[in-house]
Structure 1
Amino acid sequence: MITATYASLLALMLVTLSFRVIALRGMPAFKWFAFGNNGEDGLQRAIRAHGNLIEYAPIFLILMLIAEMGGLKANALHSYGVVFLVARLMHGYCFGFLKHSMVLRVGGTSLTLFSILGLAILVLIRYSG
């Protein structure tokens, strides 16, 4: 099942972003992961990176699963999955680990929305009664 692969990869990303937030909150066991700490601003950005993934991943994975169960070809599923994963990596890295990167922020957001929009339209056209 292709959706399971992307759900697992996104879950690993979620855990990584969670560790980053925990580290920036001062947990001694994760101190090694608090590099580049920009104080409160860095913590807030890491929290948003984590939250943003939680906000977008579920709807993407639901749409992907519907498309997969409906028989969408593996190449198309992987195309959407890779674009979404790269988008979330761009955005998560920008917010979770950097002070600022307009290219990663806008690129990650745009690719996220385009991949969700593409799957939503495909599912709507292909599978709505």
Structure 2
Amino acid sequence: MDAAQTPLVRSLVPFVHVASVPASIDFYRKLGFEVRNTFVPAGESEPVWAWLESDRARLMVGRADGPFDADQQAVLFYLYCDDVQAARREFERAGITVGEVTYPFYCPRGEFRMHDPDGYVLMVGHT
């Protein structure tokens, strides 16, 4: 692509299927996400879709039509923060089960793993 060309893609927002949109909202709020939009179909009492944001991080969650296996999705969510140890302590205080900090070559200040309510893997590392 020529430097003068307008990029074809400017943003990417993951959309994941979940068992419960309200449960996902509650979990991701603990990570600092805010709900920016939801959709509640006529005749239903809870959202079946939500748009969540935290600074430049964005995520869409939608109620799955049927059973799904998060382990078969072959996707990892990488969340970036300024202080890995502080983020780990804060998430743990919020009641989230967090893994130990490891120091792979691509993340020399450390990263750790946690899971959302549907079993999706979230890796937290430094910016």
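Every number in this text was worked out from the coordinates using simple rules, so none of it is lab data. These figures come from a predicted structure and were not determined experimentally. Cβ atoms are built from the backbone, for glycine too; each structure is taken alone.
State the single structure among 1, 2 that was used to calculate helix-only ellipticity at 222 nm (-39500 (n - 2.57) for each DSSP H run of 4 or more, over all residues; to 500), giving -4500. The value was obtained from structure 2. Taking relative contact order in percent (Cα under 8 Å, 6 or more apart) as the measure, the highest value among 1, 2 is held by 1.
Name the one structure among 1, 2 that mean projected area of the Cα convex hull in nm² of 7.9 was derived from. Walk me through the numbers on the way to the answer.
Working: 1: 7.9; 2: 10.5.
Source structure for this number: 1.
Of structures 1, 2, the largest value of mean count of other Cβ atoms within 10 Å over residues 41-48 belongs to 1.
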